[in-house]
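Below you'll find a set of structures to go through.
What follows draws every value from the coordinates through simple rules; no lab data is involved. Since the structure is predicted, the reported quantities are computational estimates derived from the model, not experimental observations. Cβ atoms are built from the backbone, for glycine too; each structure is taken alone.
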Structure P
Amino acid sequence: MIAKSTPTIIWTALVALLTGVFLTGCGPTTKSPPNFVIIFIDDLGYADIGPFGSKLNRTPNLDRMAAEGMTLTSFYVPASVCTPSRAALMTGSYPQRVDMERNALPGTGNNLVLFPGDPKGLNPSEITIAEVLKDAGYATACIGKWHLGDQKQWLPRTHGFDTYFGIPYSNDMGSSRPQWNYPPLPVLREEAVIEEEPDQALLTKRYTEESLAFIEANKDKPFFLYLPHTMVHLPRFASKDFLGKSNNGLYGDIVEELDWSVGKILDKLVDLGIDDNTVVLFFSDNGGTRSTDTYEVSNLPLRGGKGSMFEGGFRVCSLAWGPGTVPAGKVSNEILTSMDLLPTFAKWAGTRIPENRQIDGKDITNILQGEANARSPHETFFYRRANLLYAVRSGPWKLFLRDYPYAGETIQAGTLYNLEEDIGETKDLSSRHPDIVARLEGFAQASRIDLGDGDEIVGKNIRKAAYIPLTEATTLTPRAQPWSEVKRIENN
C-alpha cells in the first residue's frame, strides 16, 4: 500500500522500465506517459456551449474539441456547488468521504462552501490527483480558483502542485461585497499575495498566459495542468476584446472568451507537437445559474441548475480531447464522474492509485478510448447536499429519497424518474415500478451506512478534513473588522 509521503522510487523505476519495453522486431518505444490538462469552468450551464446545443454562444474551439474528441453527455460532478465539487475532483472521492461538504466558519451566508478565513481545508493527508501524478514524475500546476482552504498550509502546493497562480476562493468573496466584510480578494503566486482586488476582466487572459507558459516550459516531460477558471461565476467580467461581442450579453462574452482560452491551449499543444500525447478534459464544477433580462444561462434539457438536486445541478457539459488516445467525433451517454479522472489518469501514467484508503472514482479508460460496447463502471451515483442524501441514480432510474422543496413545489420522497425517457424529471413512475424503488432504496441504505445521512446517521467511512481553532484562522488579506464584529453584522 502507498501511504502519503511514502517514497515510491522503486515503483517509479519499474514504471520507467516498463514504458521503455522492447516491441517485437522494433527498438524501444520513446513515447512518454501522456500529459493531462483539466479545464474546469465555474458555473457553466449544460447547454451553454455549441456541442451541447447552444445557439447563442459561439464556441468554435469547443466545437473542435467535440469533433476531434468525445462528447460526454452523462458526466457528473458529486456536488452542485463548488468547494465539495473541487474536493471530489482532487481526491477521487465523494466530498462527504473527505469531510469537505460543509464549512466550519460560523455566521456565513451558507454552510456549503469555504469562506475567507475558514478554519477548515482539504486534509494534507489526502492523496490528490496532482500527488499521484507528481509521484510518477509529472510536473504539476494549478492555475486559477482553488477553494479548498485558504490557510497557507492548505494551499495547492501542499497538495501536489509544483506551482500555483490564482485566487484562493470565489471571486465574489472580496471587498466588492462590503455587507459581508470580506477581506480584499487576493491573487496568489505560490503562497504569497502578489495583488489585491485584481481587474477581474483580465483573469481569464492571465490564467491562459500562465497556462501556456507552463506547457511551454514542460513540453519535454510529462505534465499535469489543472486550470480552474474563475468565470462564469458571479460577479461576471469579460476583457475588452470580448466585451459586447456576443449575441448573449455579458454571459455570452465570457463563454466566448473561455472558448478562446481553450483554443489557445489546443493550438499550443499542436504547435509543440505534443497534441498526440496529451489528453484534455473540459467540464464545469456544477450547473449554471442566474439568467437575467440581458443574457440567458441554459441547463436545458435538464431541470434545475446550480445548487439543485435535479440533473441541472450535477450533470455538466463535458468534452474529452486527445488525438492519440480519444477517438474523434464520438458521443458517450454512459454515467461518468469527475472522480473517475484520478484512477484513469493514474492508469495512463503507469502508476497506482492509493491503496490505503477508499476512493469512489473508477477507471473509465475503455469509454474514453472508445472501446466497443464499453459501459459505465458505476452501478450507482448519489446526489448529496451537505450531509444529506437526497437521491440515487442506477442505470436510467433516479429515486428521490427525501422531500425536496423546489420552486414552489415539493418533490416527494419516493418519486422515481426514468432519465433516459424523461431527462427533464417530470413524470413520477414510482407506482408502476415498486421493484425498482425497492432496489434503489437498498442502494441508498448502503450509502447511508457508508457516508451518513443527516446528523442522525454518521457514516462509517469518512476521513476528516483539516481543522484549526477558529481563533488561529487568518485571512490572506486583512479584514476591515475583527471576526467577532463580522459575526454580529452577518447575524443581523
Structure Q
Amino acid sequence: MKKTFYVTTPIYYPNDVPHLGHAYTTIAADVLARWNKLHGNEVFFLTGTDEHGKKLANTAEKAGKKPKEFIDELIPEFKSAWKKLNIEYDRFIRTTDKDHEKIVQQILQKCYDSGDIYKGEYEGLYCVACEAYYTEKDAPDLICPIHEKPLEKLKEESYFFRLSKYQDFLLDLYKKNPDFISPKNRRKEITNRVKEELRDFSISRTSFDWGIPLPFDKKHIAFVWFDALLNYYSATQSSEKLKKFWPADVHIIGKDIIWFHTVYWPAMLKSAGLSLPKKVFAHGWWTINSKKMGKSAGNALKIDQLISIAGADSARYFLLREASFGDDGNFSEEMLIERHNNELANKLGNLISRVSTLAEKYSLQEKKGVALLPEKLKIQIGEHMENLEFDKALHIIIKFIDQTNEYLQDKKPWETHDSNVLYESANAIKDIAILLWPFMPETSERISKTFNFNISLEQLNAPLKISKIKKSEILFKKI
C-alpha cells in the first residue's frame, strides 16, 4: 500500500503579483511533495488564493473593478510564477470556487448546529490588511503590529464562534502532539497565549458583501479566516479519490498567521467533528539587504527578478540553503550569486563536467561492491527532511559533493585513466542528483540524462548501469 502525503501552502491574497515571500513557502511545499514522490508516496500538494474579505474589496475598488474581475486578472500571475519556479502543485484552489463555497456553508451550519456559533455585537480594533481584530494589549499604540498601520474601530452585529470553550482541548492537543506546532519555539509562544486568555471570535460581517453568506442568516457573510482556513479541507472533498488525503500531513505557513492555524483552525475542525492536521510549520520572514520586505517599503522582490539573478534552480537552492526554515533569513543578490558560483558552479558543476568529459573519453568499468552513498547519510538526510530542516539536508549533500571532488583530485583519473575511479565518481553523481531532485528538479533531470539513470529511490539504492556517457553541457554559468 502506498502511503499518502498531503502538504499545503497558505492560500495567498491576490492583491498584487507574487513575490519572494510567496515563493519561499511554495518552494518548500514543492520540495516536500517531491521528496515524498521520490519515496513512492501518493502525494497531494495544494496551493491557491484567498479571494474574499474587505481588503480585496477595497483594493479592487481602488482599481475601479469588481472584486472577481480584479482577482481573475491576477490569478495567471500566480500560476505563471509557480511554473517558472518548477512548482508542481496538484490543485490551485480559489475561495471563489463553487465546491469550496458549498463546503464552507456546510461547516458553518455544523458548527451552528453544535451550539458553537451565537449572535452578538462586536466592537474592536480592526486591521483590514490582516483581516483581524486586535486588543489594546496587542496594539497599545493602536497600530497594527504586522503592517504598522493605524487600526480601525469597528462596531457591528456579528455571529461569534465559541473559541473560549476549546481552551482545554487546545492545550491538551499541544501537550499530546508536540509536533502539531512546529518548530518548537513557536509552540511555547502559542501555548502561553492560549493559557492566558481565549476569547470567542467574530465570524461574520455585515458592513460589506464580498464573501460567502452564512447559511443560517443571509444578511451576514463569513469572516474571511473562517472561509479561508477551510480550503485545506474542501480541496480534499471535491472527489472520492481525494478524500483519502485528509487530514493534512503538514500545513506550511508564515509565522505571522500561526495563531489562526494553530488556535482557530483546530477548534473549528473539532466543532465540526473533523480530523485534525498532523503538523503546522511556521517559517520565518525574509529581509532584503537587511531591511524588512514589503509592498509599502517598495522592496518586495518579484518572481521574475528572483529568477533573473541565476535561474530558478539556483533561487530554489539558495532560499532553502541560506537560512534554517523556521528562522528569519536575509536575502541579497550578492549572497545568492556567491552560493551559485561557489557551491553550484565550482563544486557541483565542475564535478559533472570533469567526470562526464573523462567518461566520454575513457569507458566506465563497473566495480563490484562499489561504495555507494553511506546508508547513515541517507538516514540523516531523511530525518532532516521529515523535520523540514532543509538547510541541514543540503549541507550533507554538499559535503558529499566535496568528498567526491576530493576523491577525484586524489585519484587523478585524467592521468591514470582508471575506469573504476570514474565509475565510482559517476555512481556518486547519480546519488547526488537524485537527492538534489526535490530542491533542483531541472538540474537533476539534466544530470540524469547525461549519466543515463532515472530519478527514483530504486536508482538511489542500486549501482549505476554502464552506458555511453557524453560530455555534459555547462550546468551553471558563473556570474
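Data overview
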| read-out | value |
| --- | --- |
| Computed 28 for percent of Cα pairs over 29 Å apart, for residues 40-303 alone - originating structure among P, Q | P |
| Per distance in nm of label points 7 Å out along Cα→Cβ at positions 160 and 456, the highest-valued of structures P, Q | Q |
| Distance in nm of label points 7 Å out along Cα→Cβ at positions 128 and 448 from the coordinates reads 3.5; which among P, Q | P |
| Structure with the greatest value (metric relative contact order in percent (Cα under 8 Å, 6 or more apart), set P, Q) | P |
| Top of P, Q by FRET efficiency 1/(1 + (r/R0)^6) of positions 48 and 224 (r between Cβ atoms, R0 = 25 Å, to 0.05), largest first | Q |
| Structure responsible for -13500, with helix-only ellipticity at 222 nm (-39500 (n - 2.57) for each DSSP H run of 4 or more, over all residues; to 500) calculated and labels P, Q on offer | Q |
| Per mean count of other Cβ atoms within 10 Å over residues 120-127, the highest-valued of structures P, Q | P |
| Origin of the derived value 3.0 (distance in nm of label points 7 Å out along Cα→Cβ at positions 200 and 272; candidates P, Q) | P |
